[in-house]
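K.L.:
These are the structures, in structure tokens.
Just so it is clear, none of the values below were taken in a lab; they were calculated from the coordinates. Please read all numbers here as calculations on a predicted model, not as lab measurements. Cβ atoms are built from the backbone, for glycine too; each structure is taken alone.
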Structure I
Amino acid sequence: MMPSPYPLEEELGMRYYASVTPGIGGRLRSSPEDFVVEELPLPIRDPDGPYLICQLTKKNWELQRAVKEIAKQLGISHRRIAWAGTKDKNAVTTQLISIYDISPEEAGRVHLKDISLEVVGRSQHQIALGGLAGNRFEIVIQDCIPENLSERVQAVTEVASAGIPNYYGLQRFGVVRPVTHIVGESILKGDYEGAVVTYVGRAYPRESEEAQRARTHFAETRDARAALADLPIQMTYERAMANHIVANPGDYAGALRALPPKLLSLLVSASQSYLFNCALSCRIGAGLSLSQPEVGDRLLFLNGREDIVTARNQKAAELQIRRGRCQIAIFIPGSGPIVSHGRMDEIMQELMQKSGVDAGDFERASRFVETKFAGVLRPVALSTDVQADVSDASVRLRFTLPPGHYATTVCREYMKADPYMMI
């Protein structure tokens, strides 16, 4: 393992690389076509229902915004559109969406630049968040360091096949403004004003000067009317919050609810993602393996079964991990009780105490957001067979990942570059 030298990765809990090979540098997403994502959908259940299933292909569109524009053209609420996973903005992405009570003819009248909708069927059920088999990626890293490029790529490819830290990637926390986990923590603590002020008012240097000035002024004054006048028009979510506060002074909870429900839910779950990253880095920092189980480790099997490593079953657990039947996992807390089984559970409890949140906070957030934040296991390691092709100073990577795993986590192992080179 090798520590990351980048403060932003340290801040987001992404503190280590699995490989010690010097990075290839380079840049992701020189164009959207350099980052292609194809969702691998689950089979459509119970055809001929009220939900129209469409294949959505988009280029350089943020998903929530694309859904709102599609809904606007259809003349319906965006809440009637559902999807399995949020895809990258600066990319070419293909995925299924479900639209309630819309005909194929109506869907065919949607015309938006760099968006296409292809009807693939109907279903009795809307597509559920997380309801996908995985994602297939084809990614080009441009402007790499040319010296020994093929050798370095091959070395990391071998490590990726064995297993790298399964971090939540930068985009989980916000690309230009990595604040989602901070907003989520404020919601958990019931500090709705703090959540709004962070979301609307925390400026970052990679934004335009206009945006930075507007954010800073709001953070200093809480003047929502001035924010409406100053915030760039494309900042629709910030402006929706400010507009609510203008109409309802002091109602910061209501301002948060002006956000789309799925986005509000993602803010809280980002705080869980942050806790996981920090716990995983603590495991690595303590010298514990990603593949050799310790007594007290949790195991997650391919069929969803869970188990705890004991002195009696430790050897059997090692064998099951080598055969790919299960993985070591970290329990990410939610609204349920936490039962400590080993060192990783103790580390997670220490991190929660440091953050000042507990299970009761997740229960309150569940009621506020109207989404259940249950505890969940996440594997500590990500392994994938990467097909890597080197051409001059560019590298093309092809690989497939399970749901909830991040392609940028794979790319950072190759690049070992400033995380802002991946956005």
Structure II
Amino acid sequence: MKRILAATAVTLLAVSATACGGGDDGSGGKTKVVFSYWGSDSRQKLTEAAITEFEKKNPTIDIEGDFTDWDSYYEKLATKTAAGDAPDVMTIEIRGLAEYAGRGVLADMSGKVDTADLDQGVLKAGQVDGKQYAIPTGVNAFPMIVNKETLEKYDQKVPDDKTWTWDDYIEMSSKVTEKSGGEVWGTEWNENPAFLQIFAAQRGEQFYANGKVALSEQTIKDWWALLKKIVDTKAGPGASEMLETGTNVDQALIATNKSAFGSWWSNQLDTLTKGSGQELDLLRMPKAPGATGSGMFLQPAMYYTISAKTEQSAAAQKFVEFMVNDPAAGAIVLSDRGLPTNAKVIAAIKGKLSPADQKVLAFMDSIKDDLTPIVVPPKGAMEMEDILKRPTDSVLFGKSTPDEAAKVFLTEANNALSQ
């Protein structure tokens, strides 16, 4: 995804004197609040329903949804912020938080939005330099997804996810591929930075520290070696096939019953399950021998933020509070933006969650004592997925050595973070 425009545009915002915000023009005397967000058609329908509910409770406020698909979301947002016409309430992700907060785009919501009932540990993941620039919409984890029926069909036992290792995972996956005659892969794999973050945390390393990538070259190379071993042992498909599958959850091998394992964000379990038509479950990621923890972490699925330039602060704050604190909003949105961190909302909607989301809720509870802290990435992290993918592909396709690629990755990554 092209993120460079976002950095350029928010820089321009600093010199723009035009205030954003709705005002009441054309809205019948109501206060208009523009709310930008990305997603699928189903998310748009859920969001519009939540907006309708909010407007019923707040008849003097008109929420105008500004919906965009994921691929073009940040370019559109960058253009608007550069023109001084930022939406009043903006959805952003964790990789963009420091970027947007650091360039003066976001308002400090400390003490302005009621966050008393939210998980305070997760809430801190919306802070930059001690200021609350963002409110998490909900949380995700990055677990291993498993089709237990497929495992058992090919004579493999479901692993104990508190003790299994990467070697156990690869051996089991290889046997599934072999016993299925190649009809089913043991596992699919991906190049998501979350995967590398977990792998590194098991070795006591952070992805970021002091505004830079804190990973050692050896850990990066060992992660690539793990991916290559998955391919070489036929535990999973080669790089070309995985490249074709991409990051589209609807095309995931586990969603089409072509693999027994796969790693995806936890809020995608419902989509994966519907695609599969079979029971899917969540496991802790395998561990390196001797690792004291799973390396897993909770991450805000996304954030609600308010423009520093808005003329409708009170109405914007009220809308954000509704989305994170009101059970009526929770009952509509459910897990679409991650599982809510408001315990009262969870209690109110628990019975309405799908069976898959019930599993996610139980899984989150089971791993809560085995999590690494949430770290807000530094400015420039919006490019990290692309920066990591290029050398990873280069290694997996045999175009460069791990030593060369690791140096390229660290150089490009830290250059991006220093801008």
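K.L.:
When distance in nm of label points 7 Å out along Cα→Cβ at positions 218 and 330 is calculated for each of the structures I, II, which structure yields the highest value?
P.N.:
Working: I: 3.1; II: 4.6.
Going through I, II one by one, distance in nm of label points 7 Å out along Cα→Cβ at positions 218 and 330 peaks for structure II.
K.L.:
Then there's this: Compare relative contact order in percent (Cα under 8 Å, 6 or more apart) across structures I, II and report the one with the greatest value.
P.N.:
Numbers: I: 22; II: 25.
Top value of relative contact order in percent (Cα under 8 Å, 6 or more apart) goes to structure II.
K.L.:
Consider the structures I, II: one of them gives 68, 48, 35 for Cα extents along the principal axes in Å as calculated from the coordinates. Say which.
P.N.:
Details: I: 61, 49, 46; II: 68, 48, 35.
Going label by label, the one that fits is II.
K.L.:
Still on this structure, please answer the following. Identify the structure, out of I, II, from whose coordinates distance in nm of label points 7 Å out along Cα→Cβ at positions 258 and 378 was calculated to give 3.0.
P.N.:
Details: I: 3.0; II: 4.0.
Structure of origin is I.
K.L.:
One of I, II was used to calculate FRET efficiency 1/(1 + (r/R0)^6) of positions 162 and 202 (r between Cβ atoms, R0 = 30 Å, to 0.05), giving 0.20; which?
P.N.:
Working: I: 0.20; II: 1.00.
Of the options listed, only I reproduces it.
K.L.:
Now, a different point. Tell me which of I, II gives 5.2 when you compute distance in nm of label points 7 Å out along Cα→Cβ at positions 58 and 402. Please list the in-between numbers first.
P.N.:
Values: I: 2.7; II: 5.2.
Computing distance in nm of label points 7 Å out along Cα→Cβ at positions 58 and 402 on every structure in I, II gives 5.2 only for II.
K.L.:
With distance in nm of label points 7 Å out along Cα→Cβ at positions 82 and 114 computed per structure, which member of I, II shows the largest figure? Numbers along the way, then the final one.
P.N.:
Numbers: I: 2.9; II: 4.0.
Greatest value across I, II: structure II.
K.L.:
Here's another thing I want to ask about it. Which of I, II yields -13000 for helix-only ellipticity at 222 nm (-39500 (n - 2.57) for each DSSP H run of 4 or more, over all residues; to 500), as computed?
P.N.:
Working: I: -11000; II: -13000.
Clearly, the read-out refers to II.
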